[in-house]
Structure P
Amino acid sequence: MAPRRILLLDVEGPCRDALARALTCEGHEVRVADSADQRDRLNDFAPDTVLYTEGLSRGSGGSSVARWIALTKPVNIEELRRALRQE
C-alpha cells in the first residue's frame, strides 16, 4: 500500500495516539486535529485521507479530494487497512 497523508480528526486521546503510531509504523504521514482545528489542518496538511469519529459532521471547507473514513468503536485495524487500500 502506498503511503498516505492521514488526518485523524476528533479521535479520542488514547485511541488516537495508538492509531497514529500504528499508521506511522506502516509508513503513513499522520497528523491529528480536533473539530476546532479541522479547517486549518485540512488546508495546511492537505491529507489524502481523513479518519474521523463516527457521527462527526464533515464540516465545511478543507480538502475536497481527501477520502473520508468514519471510525467506529472499537477500531478494527484490519478493516481500516482494507479501507485504506481501496481507491
Structure Q
Amino acid sequence: MPAQKAARQSVKRYARNMSIRRTTRTGIVQARRALATGDDESAEAVRKAMSLLDIAVRKGILHKNNASRRKARLAAALNRLEAR
C-alpha cells in the first residue's frame, strides 16, 4: 500500500524537521538574548545561530532567502552592539 508507506515516511520526516527547526529557533533566541544583554559571548551565540540557520537550509527546513534575512538581521544587531 503506497499510501501507508507515504504516511510512515511523513511521520519520520515531520519528527526530523521539527527537531532541526526547534534547535534552530532555540539558537536564534539565545543569540537575541545575548545581544539584548550585551554579553561578551554574543558574537559566539550569533555565529552558532547562523550555523544552525545554514543547517536548516541544507536540510530543506528553511528557504535560503529566509535564512539569509535572519542572518543579516543578527549580524546587523551584533554590529550595532560592537559599535558602542
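Readers should treat all values here as calculations from the given coordinates under stated rules, not as data from a laboratory. Keep in mind that what you see is a predicted model, and the values were worked out from it rather than measured. Cβ atoms are built from the backbone, for glycine too; each structure is taken alone.
Once FRET efficiency 1/(1 + (r/R0)^6) of positions 8 and 72 (r between Cβ atoms, R0 = 35 Å, to 0.05) is evaluated on every structure in P, Q, the highest one turns out to be P.
Look at Kirkwood radius over Cα pairs in Å for each of P, Q: the largest one is in Q. Given a value of -30500 for helix-only ellipticity at 222 nm (-39500 (n - 2.57) for each DSSP H run of 4 or more, over all residues; to 500), calculated from one of P, Q, which structure does it belong to? Checking each candidate, the match is Q.
Of structures P, Q, the largest value of mean count of other Cβ atoms within 10 Å over residues 16-23 belongs to P.
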